[in-house]
Structure P
Amino acid sequence: MRGPEPVFIREQVRFQIEKRIEALLKGYRQNLGILGPEGMGKTFILSSLFRTFSLQSQLIPIYVHAEALHFNHFIDRWLKGVISGLLTGLSEQKISSQGENFFEAAEPFVPKTVERIKHLKKQLCREKSAPLLKELFSLTGVAARETGRKIILMIDEFQALSRLPVANPYALLGHEIMIQPNTLFMVASSQAAKAHEIFREHLTLLFGNFEVIKLVSFSFSQASAFLTNRLPFLSLTNSQKRFLIRMTDGCPAYLEMLSDRLASFFPRRQREAFFLSEQDFAPATDEDILTAFQDELFDEKGRLALRFERRLENCKHLSKDPAAFVQALWAVAEGRRRVSEIAFSIQRKSAETKKILSRLVEENFLFKQGAFYSLEDPLFQFWLRWIDHRKQSLPIQDAERFREEFYRVLAGEFEKSEAEENTGVAAKAEALLREFRNDVLEIDDRKIRCPQFSEISMRPAHGRFFALVARSPKEKWICHILRELAREEDVLSLLEESKRYRRSAHRKILITVGGIEQNAKLMAQEAKVQLWDLRSFNRLLDLYNQPKIVLLSEPEKEFDGPALGPLAQSLHSA
């Protein structure tokens, strides 16, 4: 089996990080924050970078996972992370971190650092937590001075530092960030909102600001390439790929687990024969795809089922009344988005429901977009709705019948996925606008009010796009919908159409599921045209329980030409 992730898929992220490492070696440091939901591959990226950096003579990578059982466990985990990094970078020896001589093995290479570590270990039972933590954070500075190398300190799930028994651990960390110019701090977090809050309130430092790299799901074409890479001996139809991507939203971890499950259906000899060029691709049946989902989500030993069970257990620990929190998740999983709908479903008052939802948002179980609440993980939502909720409500546990029923649900979802491919983007946009009920939503960090339209009309225009005009008593929206790459003339067409109306449109929107040229993007921003790319448009469709669009071909990349084209220049000048 090939590696778990084609190199090119996260090439942009790697390139961005490598630029910062080059700058560090030249004396300029920019700390990095890698943020993304669970399963996006943050730990995979950090471990890959650790291996790469450990081979460079000027660098020493150190990896620490911040989640720990208790304070002493955290201290031990940090110390072993420091020594492991130093031994990897300075010595070719491979010494187990469980051995008695683990710290002594590093002493010939970094005697001063080891001496500080021994002193710190002696103080564990005497000193208070804050002085110990301060000394712990200072170790990378000691190691940098002693080795004469640059240190790359990787702190995974760094938001877990807030659980340490110290008043403000980030103030101590921030102090070390200020005084350690030869240490680049690279932190990762699965809780983006909490991480941003830490950056904003505790780590906004003169020489320690963090550049944020957001990890999102694979694009649809990347997910397709990922499946090909993971299953090179297997032939998947476009319908099968679209179903896998639609259900997982391109989450790397989920695609990896489902790929492994699919691979297990084919004998090892058959897979090896492909690599030896003795046979053609093995075709996967639709039943194979459905059974892979069934085994992973339904069976107690399925890795996805275990992951979701663990996530739900963490939710139950948020309150002394776990039932209300789980019921709120069920309500959202079934498509209830507004407070009033959720309150009615869980039979709680609106004020109490708001508190429950706020806590779920705070702990990253739900996401709030304007007045709407959503689960951004479609596969977890599917599991909550069709397995966990139904399992709790069944009067008699009939596992085999329940399993068969779940398979029929999956088959129905597969059929709907195929049917959706015949629905055009313009029709989806029209159906979306008809769902608006004077809602307040957040789109690309901007709040907008989505009125209830009394009239919506649509027409094709020039063969390149569809024009959609929506009216309410107080507002008028003009949308142009393009499946192809949007260019400057497309932006100009939208602006010209908006001028034809007696009163100008309240909102001008360009839906660019096929991507947009950089010049056209600049021109649209200057003219205050709102851009909805494929990801933004799909997010809106999800909020209104509408099936999203899955395109297996990559939208064309932004044009790497001059900063502004002639049309954009003329508008910019005006």
Structure Q
Amino acid sequence: MTDAVRSFMDKKAVAQVLEQIAAFLELKGENPFRIRAFRTAARTVGGFPGDLRDGLDDGSLAGTKGVGPATLQIVAEIVNTGRASLLEELREQIPPGLVEMLAISGLGVAKIRQIHDVLDIDSVPELEAAALDGRLARLPRFGPRTSENILKGIAFLRQASAFRLLHHADDEAAGLRAALERLPGVRHAMVAGDVRRRAEVVRDLVLVIVADVPPGELFKRLSQLPGIHEFAGQDERRLTLRFAGGASAQIVVTTPVNTGAVLAQATGSAEHLGQLAAHAASRDLALTGAALWRGSAFVPTPDEAGFYGALGLDWIPPELREGQGEIEAAARHALPTLLERRDLRGFLHCHTRYSDGSNSVEELALACRAAGYEYVGITDHSQAAAYAGGLKADDLARQADEIDEVNGRLDSIRVLKGVEADILQDGRIDFDDAVLARLDFVIASVHSRFNMGEREMTARMLAAMDNPHLTVIGHPTGRLLLSRDPYGLDLDAIIEKASSTGVALEINADPHRLDLDWRVVRRARDGGAPISIGADAHNVAGIANVEYGVGIARKGWLGGADVLNALSLAQFLAHVARRRSAAPSGA
């Protein structure tokens, strides 16, 4: 692994340890401020821009907001020794099954403690048994519905354990690709599979190696990579690697002359590949043995453009290879020109120290300017989100003064005054019109009462969309990947309302959300709904989240003209002004 990859893995591992400590402390009933300190430190360490060891040595980590003396000492211990004595002590005191229960949606610390104290349950299998035999439902404040929800949560947890989030898989694949490319005999190593298609969750890594040496010789070298727990050959050109941490990767080896066919087949979904095979057959071609054939004649495909071209198709961007009409469009030369990161001119949805972010207004503005944006919209939480340090009207006014001061000093970037306001239970937005009117734009999101029925939740959101100050609905379905299902929502009604009012539906680019789902994104585009991409950044490092949002937009067939913050500053503000002048107020 390269030093950069080691650095990433160190930060990820240290952040996970800090999160584990916070979970154990929560189960012990420790001081909430101490628990929050560890969670804040975990986010800060995970987003630290440099190498952790260098940050410890030069003091830059100690000077970073969110890392206090106690957590800094633990970070140093982990970096220097690979262990955290506090975590080891806590593991002796708390059954690990109780911590695993925290991952079950809707099962908080208080209920876990009650289950443990009353029923003496300290593992997920025991919890499942108690839910099935009725013991759980008989506990005070539980009942049959809670028991049923816990069973659903356990099933969801088991399903999720087979997958990992795209940004984790993306980094793992990049590190493995770099290691593979340094092996003797390897010309190129390329990431394929779910990661290349920008799938929101990933089961296995898939990489394609273009090699000048026989696969057997290369497989021997692969088995000697650091961290390999076991490896098994699938056939003469495919190998599965399993790492000590539990992750796995499928390695596919090819010769240069067949790279296009192998890479295309290692990338496409099962639906795409099935339709591709049918299309090939219609042209008297066959996809057999990971190669393209015309009768018994091998068709050379040194790259993917040549492979798709031999099938009479335009090259299909990897994000579209899902069996959703892309082959027919490629045959008609009708594939869309997809959104690129450089098409985005505005950076929307980010949080500062005013609420639960780690950076100042100016720090975010400078980082966005360096990333090439023309404008950045600051959107701290509103007063109802007290858990996230939500702002009151006076706080917004103070922040507005600071934004004016920053705008007066910086050139080539404009900071917009915004807010991520809560959508309250009755559909009102968590500030009155007089406060909202002083802002440049407004994002509104649901952060509470996720268990409302579909009809009630839809009515709640439709009512919010009547407010003329609303610009964007944030993370519209509330999903947390591998953690929480979307809440019930009539998406057709939401899309229709967005189309008629001009309220944009957000692709929330936080890789834990990636909400809207890419399948819904395409429906929204076809229904005429405006769409924005928001990073939901809580620190400068979170600016990079946008790349994952762009991936979802591309999977939804979006181009630059389909995205609200691909507009210039003047066009974006004109859109907000039209909303305010044309929409009826429901606030």
Note: FRET efficiency 1/(1 + (r/R0)^6) of positions 349 and 461 (r between Cβ atoms, R0 = 41 Å, to 0.05) at 0.25, derived from one of structures P, Q, originates from structure P
From the coordinates of one of P, Q, mean count of other Cβ atoms within 10 Å over residues 133-140 came out at 14.6; that one is structure Q
Candidates P, Q; distance in nm of label points 7 Å out along Cα→Cβ at positions 325 and 517 computed = 1.8; producing structure is Q
Value 1.03, calculated as Cα Rg over 2.2 N^0.38 Å from one of P, Q, is from structure Q
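Any read-out appearing in this document is the output of simple, stated calculations on the displayed coordinates, not a laboratory observation. Here the structure is a predicted model, which is why all the values come from computation and not from measurement. Cβ atoms are built from the backbone, for glycine too; each structure is taken alone.
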